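Engineer: Given below, in the form of structure tokens, are the structures.
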Structure 1
Amino acid sequence: METFDADAVVIGAGAVGLACARALALKGRDVLVLEAAGAIATETSSRNSEVIHAGLYYATGSLKAKLCVEGRRKLYQYCATRGVEAHRCGKLVVAVDDGEAAATPALLKRALDNGVEECRLVDGAEARRLEPALSPDVRVAIHSETSGLFDSHGYFLALQGEFEDRGGSLVLDTPVLRGEVTSDGIVIETGGASPSRIKARTVINAAGHQALPVARGIAGGPDYPGMKMRWVKGSYFVASGRAAFARLIYPMHNSTTQGLHLAIDLGGRTRLGPDAEWLPEGSEPPFDYEVDPARAEHFYREVRRYWPGLKDGALSPDYSGVRPKIVGKGEPSADFLIDGPERHGVAGLVNLIGIESPGLTSSLAIGEMVAGLV
């Protein structure tokens, strides 16, 4: 087995891993990215809505709130300077009954407390003026003008190119098997076609679905007793016909709907989803990403609450993704876990666990935060 030294090793070439590699390279670090798959960003990063989130929903003061707002501002600027397509289309969060309407002021306050710009309450008439295909049942809506969509794959390639231009390297088909904290660094052992031992000053664990087992596999590092990964599969459907909307349409969250949203993707298709299917306890990656056509019934029912013009037979299965969760069904949503030396005491090690939405929007801000921890 080959043994060599490295400055900074990033485990995982998803959006967050690539953003961490970029941020470290911009600080002058020599970066090696190890990816278990045969291509970059094949997991959560490429199986989502490609939405640029404004930052409305997350608990004020949380990492999700702070990094989403900061990351969104950086992401629009990054896409503009790197030639990545991004569409600041805006979003309407619509309320179709009295309970949902009553909840909108609190959501707007949270958004404003989080520092979200260009966000306001509009009545049903104005919402329908903006989007005439909305249901007449829409009572009120929050109009978020900074929400949008972007070409995530173009973004991933831009991040890869940027850290490689500064001397960084990406190695595919190289899973991390185990590691050990030593007196002068962290030793990582990899598998694949060319197994190796890598002694690094810095290790960033951005391994996505495998982040918790990778963390626990580093002897001498934190093992997160009691933590358990849960998984939520989100399926998407596409609606045939001409696009009826220009903006993202999100329903208000309530006890009866899972919040199926609508987007006109960069290809002009009307895409609906994701739904939320909690996978059985004990499920582990790799996952089955096939979309069950029978789930369309739920989509028709929920989406017609705000878009009554959705025709029978219009929906066809598109794709799915699986979100990593560090809490169980019915428990309060967890914040990002970005665990660095100040918390766990191991110099040079950062573990990122349970990085779900808005991780893609937040990725540049996460990368800069992580680079500042080591």
Structure 2
Amino acid sequence: MDDKKYWIGFSLVKGIGSVRMAKLVDTFGCLRDAWNATLPDLMAAGLTKKVVENFALVKKGLDLDGYIAAMEKKGIHALFSDSADYPANMLDLEQKPPVLFYKGTLTPQDANSLAIVGTRKVSFYGRQVTEELATRLAHAGMTVVSGMARGVDAIAHQSAIKAAGRTIAVLGSGVDVIYPPEHRALAAQIEANGALVSDYPPGTQPDRVNFPPRNRIISGLSRAVVVVEAGEKSGALITAEFAADQGRDVFAVPGQIYSQQSSGTNHLIANGANIYLGVADLFQTLQLSATQAEKAAARHFDGLELALMEQLGTEPIHIDDLCSTTGIAVEKAMAALTILELNGYIDQVGVMNYVLNPLKR
């Protein structure tokens, strides 16, 4: 890490990112020489006075070798944008992070990743969609990427782990600073079944200005992004925007027109995003292998879904009757029936009347 330690050093300087780091390499030939350059030479290389002052402060108070030793003691690793093991999906980004810090493991399998993002205030319907999608992706051998936020993100990670799959969380802080704090146990599980990733150096505290930029890494690591639920100002929509700019497919889960949680996803669909109608359609759009599609299609029904399906046959049954018979609350029944219908297991005939799909009996 003799030369690469200077990449880490410059990553600690506020105001120096991929563009300025590339400029320093062009000017000085390598970051080692840039690190040892005079402050006037750095300004002559195009750094602003403020950035040069930031650099001087960092360098003055930093034992770079000691910092890296402490980082490694915490189990934190670094990947560099010119390294052979840099995430494959990130290589085509215009301004890829020069340094990615991570805890856990990153593997070649992670090139086959899909991001699931959405609101923190997830509905029962959104929870069911997220659980099913993450579970089926895990069964297909795909890695689930998200941001470890409350709501959809956390559910996506948890469901992938429960299904014995891999998952990656991209943080808006250092990988040793867990936010939200109640997700420390989840972070440990993610580390054991994938990785915590950030382009913010270890020790960086969470700040709301950090989260929108980190979303470009969530989409950058992934082949596609699925937005489950999102309000009009949800950060998940920023991820979708980054994904579109990066040439990734964007899918949005349709929701009720009166639902605040679905206002953002419905507008994404209206503006050209792919409508998410189930894993089969998603896999077809992404042109994934038949083997993966077959594994994902191996549906595992939960108890609520089974209870509803046991009541259905060839004759239509109204949701009120289903709820009366099974004792399931209308909101939960509605969400489960919607998922089953999206995946073709049941059909809606008339208003809120359901039958089993004859092809899936």
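Engineer: Using mean count of other Cβ atoms within 10 Å over residues 115-122 as the calculated read-out, with 16.9 as its value, let me know the right label among 1, 2.
Structural biologist: Value 16.9 for mean count of other Cβ atoms within 10 Å over residues 115-122 corresponds to 1 out of 1, 2.
Engineer: A further question on this structure: For the read-out mean count of other Cβ atoms within 10 Å over residues 59-66, a value of 10.9 was computed from one structure; give its label from 1, 2.
Structural biologist: Label of the source structure: 2.
Engineer: Right, next: Between 1, 2, which one scores greatest on relative contact order in percent (Cα under 8 Å, 6 or more apart)?
Structural biologist: 1
Engineer: Out of 1, 2, which structure matches 1.13 when Cα Rg over 2.2 N^0.38 Å is calculated?
Structural biologist: The structure behind it is 2.
Engineer: For which of 1, 2 does FRET efficiency 1/(1 + (r/R0)^6) of positions 131 and 187 (r between Cβ atoms, R0 = 30 Å, to 0.05), calculated from the coordinates, equal 0.95?
Structural biologist: 2
Engineer: Matching task: 1.6 is the computed value of distance in nm of label points 7 Å out along Cα→Cβ at positions 227 and 251. Pick the structure from 1, 2.
Structural biologist: 2
Engineer: A value of -12500 was derived for helix-only ellipticity at 222 nm (-39500 (n - 2.57) for each DSSP H run of 4 or more, over all residues; to 500); which structure in 1, 2 was it taken from?
Structural biologist: 2
All of the numbers you see were taken from the coordinates with simple rules; none came from a lab. As the structure is a computational prediction, the values presented were derived from the model and not from experiment. Cβ atoms are built from the backbone, for glycine too; each structure is taken alone.
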